[in-house]
Structures are given as structure tokens and as C-alpha cells.
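What follows is a set of structures for review.
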Structure P
């Protein structure tokens, strides 16, 4: 008899997971709190653009939908930093042709739902999860329109219902699972650089654009229609904060002073500012990520993070792949879920640590000449000795190395580079053979 699976959440991770479960021959029912987004006209202000990297692509390839997603993805090969005067500094992400990919959250979500249904999953919209009965493996839903209650009984429940997960909430309430939420001191607001004439891009579309300004920053990724989705990250209070930006005069002064070249190509800046929401950012930790053999958490419900490494979606997609591999490995579902919790938790913690670290890198260090020089040295050495050195960013974005392992390797590399950057006249001798030999000696 087919296994019956209930997936709560038809977002990116829930939709991809339903593809995996359908391909396993399971009978999959997906319940989504929101209405069917395919009937909406999605506009800016909803969410940050997403960066799809190696581990995300690996998960898509395993289930056979990577080519579908590639049609809506834009390759991003480098960062371009914008200083206050509009001068640009370029920093390549990896080796030639290595790229992350800019994708619209809404477009990829709509595509994943279409693919899920095409492969046999049933999606029920406007169904809000209100309770979980862990003893009977039942998920209880209330229709947001009719208020009718539905009880879904299945072999196991997958909670892919995001940062505000009801499944996780019931695990914490009823099973006393660990839970912690840490809100950071910065909020964000999304803005849009419109396309130029004939949908022309007004900046390099194949780059992540960053306006680093110390404790605040603006970033932009291209969309398929010639526009750019931009996100301002700034403190809640204090200098250069959201609390200071209360009227048109203060908003326009802020952008003219700090992001002049940006403000010159956004004619409706204040209209966007008032229409688009200001949103909070935070990190969620919980453990374990499962209950016995009947309930499991994936994606943001288990490890919601801040968006500064572009790894939230990639980590969630990786959850789906790892769960599928473990279901292949174990006949006993409880053993499968146990191993999933044990091996994924350190990597959920890892992606959160990396995300906060990269926030500091992007807002502070990408404008620092010493940081940029260090990255040039690392890049040269890694090209010369690829078997000895893969930069942290490359490990995270261009491999499937576990996040937790990448962090440990990255810490060792950072200690070596601290020594190298203290060498006399390093800014003159950075690409010398002596510098390369010194790094090699510190590794071996």
C-alpha cells in the first residue's frame, strides 16, 4: 500500500519535497495557508530575490527539475561594490564561469507548485494548520474562507511551513522541543530599479550589486524583465536607521547622500518606500527536528536564517535531498528521522553562523582595500594549488561540502591569512612566488 504523506507548506521547500516524495511513489497531500499565488499579480515588496547555488542545483538535479528552473535564472559571476561617488569595484565570486543564480522567489515558487502537481502531488490552498496530533499522526486544518475543519491522517507529516511554523510550534508546546528566536538589530525593505527603455538593464545584470556603508547597506539582483530587486538593510534605531526615515524629505536625503547612483535611476523612490513593507530579520533554532517516526521539519521551520549568504533556500533544498537519501538508506522511518536530525542540525547552525558572518563582510569589509587584497591573494593561491585551498565562499556556494565542515576549514584559512596580511610590503608583494610559498608552508 502507498505511503500517505502530509506536507504542510507549499513554499519552495514544501513544493520540492513533494516532488521527492511523489517520485518515491508516495501519495502526497500538500496543505498551504495562503491562497494560490498563481492567481496573483506578484509585485515588489514581497521578498528578497534568491541566490541559487551548487547545493540547491544538486537537489533540483536529483529530482530532475533543474532544466526547468534554469529557464528563469540569471547567472551572477561577481560582486560589484558601489562607493558613495558611484565608483565601482569588481570582485569575482569563483573561477571562470562559476556563478550563483538570481531567481525571483515568486517565479520559482509558482514553477515548483506547477511541477509538484504535474508529478502527482495534490495541493490544497487556504488551509491553515491549527494543530498536530502526534499520537495519531494527524494534522488538523481550518479553511481560512469557509472555517471548515479538515483532518489529514498519514504515515508521516513533513513540516515545511516556514519561519512561523505551526508544526514546530506544536512540537515545542506538546513535546517540549528546544526553541529559540533571535531577532537581529537590522530590518529590511525591498525596492525596485525599473528597467530602462526596451527593458534594458541599467546596471550589469550578471553581478550582485552592493552599496556597503558600514552598519547599513543596499544590494541588488537582476530580474528577467530588465529590472533589479534591491534590498536596504539598516538598523532599526540610531544613526542611518529606519526610525530616522519618516517623511519624503528624510528618505530622499538619505538615498542621495548614501546611494547617489541608485537614487538617480529610481524615479518613484518615495512611492516605493511608502508602499513596500519594512520587515524584521531573525534566526530560529530548534531541536530535535523530528518526532519519532511521524513528524519531521525541513527548511525555515527548522533553521530560518538571515539572507546574507543567500543560502536559506539552498539549505532547505539540501534538506529535501538528504531526507530522500536517508529514506533510501533506512527501511525504519524512525532511524531515518533520527539520523536526519543528527546530521542536519549542525549544518542548520552552520548556515546561520555563515549568514551573520557574511553580513559583516558585505556591509563592512567589501569596501576595505585590505579585505579585497586578501581575497585576491586567496584567489591566486587557490588557482595555483586548488588541492590545498578552496576559499570559504567557494566551499559554501560551489560545492556540497557540509556547512559545518566549511566553517572549520574557513577558520583555519582565516588564521593563515592574518599572518600573511601582516607580512612587510604585502600590498607590493602579494602575488609573488615568496608569498605563495609562505601560504603553502603555513598549510603543510
Structure Q
């Protein structure tokens, strides 16, 4: 039977989630007898920060999301998780309500979420405030840790789309970490448990996102909450939700968070009932170290491979194209050269093609641009327009460059410049990059 919040879940398939987006869930959950809603305090600008509690068992779990306001994926995930618990649809979890007490803080940083920025309204990165404790949001989190004393803490974040899973060429759709609690990276019983849980969580999600699970760097960060909470004795697990090909709203990472946390709960249940051997526990802990490293900035939104550049000094190079920021609509030329160690969320073989700057068309009459007509313009070598703004009606899915001339160099691309150029085979234009979007003409 569907839970009371099931009908709301699809509304969280969003590029970004704000405080107002999750209020309908609280309105429904206030009437749900199996959960308790607690107002824990307010953000710097006065937005409510609430805790949802489910169950009354001895294994205490605390999960929080969006302490960085522009990292919203897991906010949807925790409501999916709550939906599963309320439905009792995971048959592995027998009597979850009497074995677990699950506390969830969805959206610790609602002010940052409102602005779609990492920091809070003070301009402070909450996750670098664990020592100074100058943010109301950080103080709420640490108070919850000290009061609830969780056995397991889930620190749920988003990461850059440009993290690569080891050297696989795949994006790190999920990255795990059992954070260190001291500079020596000591491993106590709680960190051992976190590692073992991650080993099993990885095993659970790997069939869904093969070769897209990575291990985050464990350098001790004394100002960060995860590291500090690990030092308080909680088995702390960082989950970073990353990109997946063809998944702009990170719905794959959203579902992987749920599968992973439910798997962790299943293992905690087995451990509570002494149904997991020491050998099995050790195996999962060892698997943690076998997870490929999370490699930063070795992925691109679009990678054009082996494009030829003609001229006095002809050469062949690959091009990395990236967003100016995650939620930006602007893409730029990031790197040009030998990029064989890099991969792209979209990867295009241009080894038989030649770079073309394109030309500008002057508008003298009303012109409608559709997807099909745009391709015809590109085929003629037109990449930008100039003239009266009212003459152009863009009805295509692509950005059209109007009166925004990009400096043209027939023999080279310019780094940090907007990503607009053509590719030809012989004299025929066969592909274009329009603001980072690859368009194949034929």
C-alpha cells in the first residue's frame, strides 16, 4: 500500500530543491502517526529546520542533507527512504520500527538552497564550521549529534560532475567515505564499522551503476562535521551524489542513495542479531579499500577527441568542454591538447574531422529558428547571427548566439571562451558544438 507521501515523490525530480519544495511533505507527515516532526531551530534568515524521526529501536541513525545549499540530490533520497520505511516494502528489514530509530534532517541549509549556493546566508561554508560553531545551522547539527548520540551518521552531499571513478572513464555517480577523525587516519571500531557498511553498500549498488562507484579522499579535515562526528564515536559515512550519463537531475544517484542506506540498515540488523560472521564483516571492510579512488577534474561535459586544425602549423588535439558552474547554462573551452587520460559525459570521435570557426549571418528580416532550420544554418557554416533582436525568434532546443561575437581564430580555439564551433569533413559541415551541446548535422 502506498505511503502517505508516495504521491509527492515525483515532484522532487528537479534540477534543484528549495525549502518550499519540501513543505508539502511536512504537511502530510504531521498527520502520519508513525513519524514525529521536530522543529530543531531556524536558519540565519529564519527558515525552519526540522527533524523527521521514525521508529523507536536501539540502533540510532542520523542522516542530514543539503548542508551545502546547492547539493540537493539526497534531499529527494531521504524522502524516498522514508516512503520505503513507511510502506515496509523492504522485506529484509523485519520490524524496522522496533529495531531502528531513524532521524532525518532534510535540508540543513535552507538559506543556501534558496540562493542555490554552497554557503549559508552568512557566507560561511557550514561544513567548515565544526570547530568555530558560528552558524546556527552547524550548531543545530552538532546539538543533534550530542543529544541523539547516533550509532551511524549519514552525511549526504553532491559532488562535481567532473569526478571520475578511478581511471575507468566513467563518472563517479556515487562516492563513499568513512572519514578519518585524526591526522593519523586511525581506525577504531566505529570507523571499521563505517568501512564494512560501505563495502556492503557498494556491493548492493554496483550492479545498478557498474564501475561508477568511487572512494572519496580521506585526508583529515578538522573543520568538517563528518570528521568531527566520527571522532565522537559514530560510524560516519559520507555519500557524495555525482553525475551519470544522460541524467541531468541526478535521479540515478538519488535512487542509489536509498538502495545503499537500506543495505546498510540490513547489515546493521544482521549484526544486531549476530547473523554476520567476523569473516564476512572483515571481507566487507577489506572491500572498502578496493573501491576505485574518486579522481577530481578528469571528466568533462563534452570531450571532442582528435579534432584536426589546419593552417601553417597543422595539428590534432582533443577539446574538453565544461559548464561554468553546475547549474549554469553556459559552457566554455576548458582544455585543448592530449586528453587521453580524460573522459566525457558525452564523448565524440572527431579524428576524421577538421575545426571550422563558422561565419556570421546578418538578419534583415524576421527569422524563425527551429531544430531543423538551425541544422540547415549550421550546414551552411552559420554559427552566429547579428542584427535587430526582434528579427530572431528562437524556437529550437539550442542556444542561438545573437550579437555576441566570439573571437574567431581559424587555427586555434581560445581557452575559457564560450564553446561554439563547427566541424567539417572535407568541405561539408557535419557537426557543431553550440554552447557545449553537440549537434550532429547528418
Structure R
């Protein structure tokens, strides 16, 4: 269409962009600053200047100056079982949670290899977008049957299972009460949710009930979160007592069974079996596949409504790839093997009790640990803990130190994971060496 001589001249694209920018700056009060006016400290735009990184470097440098071997990021040069090879040394291994010896078991490894042959190495899509394989549902149903609930949904990582599930199910109008020793993934999930979050002292049901009396009616949904076996301390919460509180105050109850599934209960079926409770009294059963079950991933189990809602909506599943075929197959094979060979769990229980009894007999502080294969030796000094780890490594024993911020300085420790593959002689020899080093340092 022709323009008259009275039409305003057309602006170029560049002129239009400048006009928009000028209007935006005028509307929001922005003013142009020269580069000389940008006085931003380097710690705000350089990672090597981060105060947190500088603090880490100082701690690492202290170890170098004291000629203490860095115990972190050790590389295993073979399958990590009751024995391992690190830096060319064959070591008695207490640094892995291969509790039932399933990682490296020929049956489990063969299942993973067959899954690769049949389905490849990746699910190649999210489950909701056609990333499923038959093994996914087989694994979910055997987990649900083992716990005694109706359904289950698997995720690609245990940490993200807690984060995405808690963060998705609860919101700003809700309250989350969690044990003060809860795993970091639980706390991150609480933060993501936007709910009010209150920790209560470790396994202190009296304080928990006082909080509920004071706070319950101010919120819509309330969640209580505890662990089945505490991964730093190796103790077990009083689940029957907690269920009474949950019912009284009409809350949701979530159990993180990362370290309890496969390790406690007569058949290794976790805290539900340990206390012989009705599994439907717990609303959210969470667990991992990377410990007793020789794989990688996590799961949520519970009633059909919970699982269906998560399958279609939880971000950590809907927007993430499905569990890989070899990971799925190895977990499925490990669970079947555990149920078919109950002597594995029985031996694990005997070894854990032997380690704990011998440690106590030597006057070592094992903290709260009981009836579990997670056994700390409390040292109460970061420097002494690291020195103990080094001295043990020099005697071909690998155990990891746990330091702040994982625990408080007064609770620093070496953490020992006992497995069904450890021998009585191995455990006895280990305790003798721990005691000798502890009393010398």
C-alpha cells in the first residue's frame, strides 16, 4: 500500500530496539553506568575467589602441610566388596555399602549384561514419553510386594528421589517436621517445597509431639520424615511409637529406607519387617537401589493414588530419563537373590553384631549403633580422625572419615560398613588394629 507524503518516516529495526530500551530504562528507573562505576568484588563473579572455596582450600592445604593422605575420592581398582584394591594395595574394605555382596555377584552381573543385550544401555527417554521397558514394572512390583504396599515408582537417583518427591508433594501452606540427623536430600526437598520446616532432636518423640501440639492446626498438610537406619549413626527409630503420633495428629509419615532396606528385618525387608508393623501405617516409603541392591536409583512406594500422581506429575521423573536397563536389571536380580538366599541377610546380621560387640569390648565409642551394619567409631577430632584413617590405610584397612559439616566437630568419626562377605577373622583383626591405633593417637 502506498504511503502519503504526510505519513511519519518508518523507523529502522535498530531504531525500534533503541526506543524500546529507552522506554524500559525510563519506566524502571535504570541509568547507564560506565564500566568504571561497576565496583563488583571478584568473589561475586569468580569461582576461585568464592569464600567457601577459599575455606575448602585452606583445609586441604593443612592436610598437605601435615603430610596426611587425602582420604577422599579414593579409586577402587576392582569390584568393591569386603576386599578392594586402592593405590595398588589390597585392603580390607569398610568403605562401601555393598551390604549383601550383590555388586559383583555373577548372577546380578549376568542380569545386567542380558538387559544391555535386550534393551541397550539407556532408556533413552522419560518413562512418561515412551522410555519404559518391561523390567521397570517388574522391579516396581517386587519392591511394593516386599514392603507390603500396593505400588511403587522408581527414579534414577536416590538423592533426587527425596528432593523431587518432598518438593513436589508439599508447599507453602504445609509444615515438614524432620529428624535433626536426616540426610541432606531430605532437607533439600524441604527447602524446595517452600513449606515451613522444623527439625526435632534425634528420635525425640516427646519434642516432636510438643511441636505438633503447638503447630498442627496452623497448617494444611504436615509431613514427618525419619530414616529407617540412620546412615551416620547406625541406629533405628521407634517406628511403632512414631506411628501413634502420626495417627493422633493426622499427619503424613515418610520413611527413608536408604540404609535399612536389605539390612534389617529377618529377610532384609526393612524397618516394616523389623517391627512387624502394618505397612499402610506409613504413607511414603522411600528407598535407594545403590546399597543393598547393587545398582543406582531410588523409589517411592505407597498407595495407588500417591504413585499414580507421582508418575504423571513429579518433575524428577517426568522430566528425567527412565532408569537404565542394566541398573534396573541388576536391582531386580539382587532383590530376587536376597529373597531366595536368606543366609546372606543372616550372615550380615551376625557380622554386624560381631563387629559392634568386639568394638565395645575394646572400649571404642560406637555411638548409637545397634542391630545394623552401619557402625561409627567416634573420635571427636577432625585431625585425629583423618590421622586414624591414614594409619588404618597403611595397615591395609579402608574406612572413611566423617568430618564437619557432615557431623559436628565433637562427633567426628570413622564410619564402618559391615557386609555379609566379611569374615570373622577379618572383623576381629580389624577391631584389634582400630583399638591399637585409637589408643596411640
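What to note about this one:
- Between structures P, Q, R, the greatest calculated value of distance in nm of label points 7 Å out along Cα→Cβ at positions 67 and 427 is seen in Q.
- Computed 20.5 for Kirkwood radius over Cα pairs in Å, for residues 155-410 alone - originating structure among P, Q, R: P
- Structures P, Q, R were shown, and Cα extents along the principal axes in Å at 72, 46, 45 was computed from Q.
Every number in this text was worked out from the coordinates using simple rules, so none of it is lab data. Keep in mind that what you see is a predicted model, and the values were worked out from it rather than measured. Cβ atoms are built from the backbone, for glycine too; each structure is taken alone.
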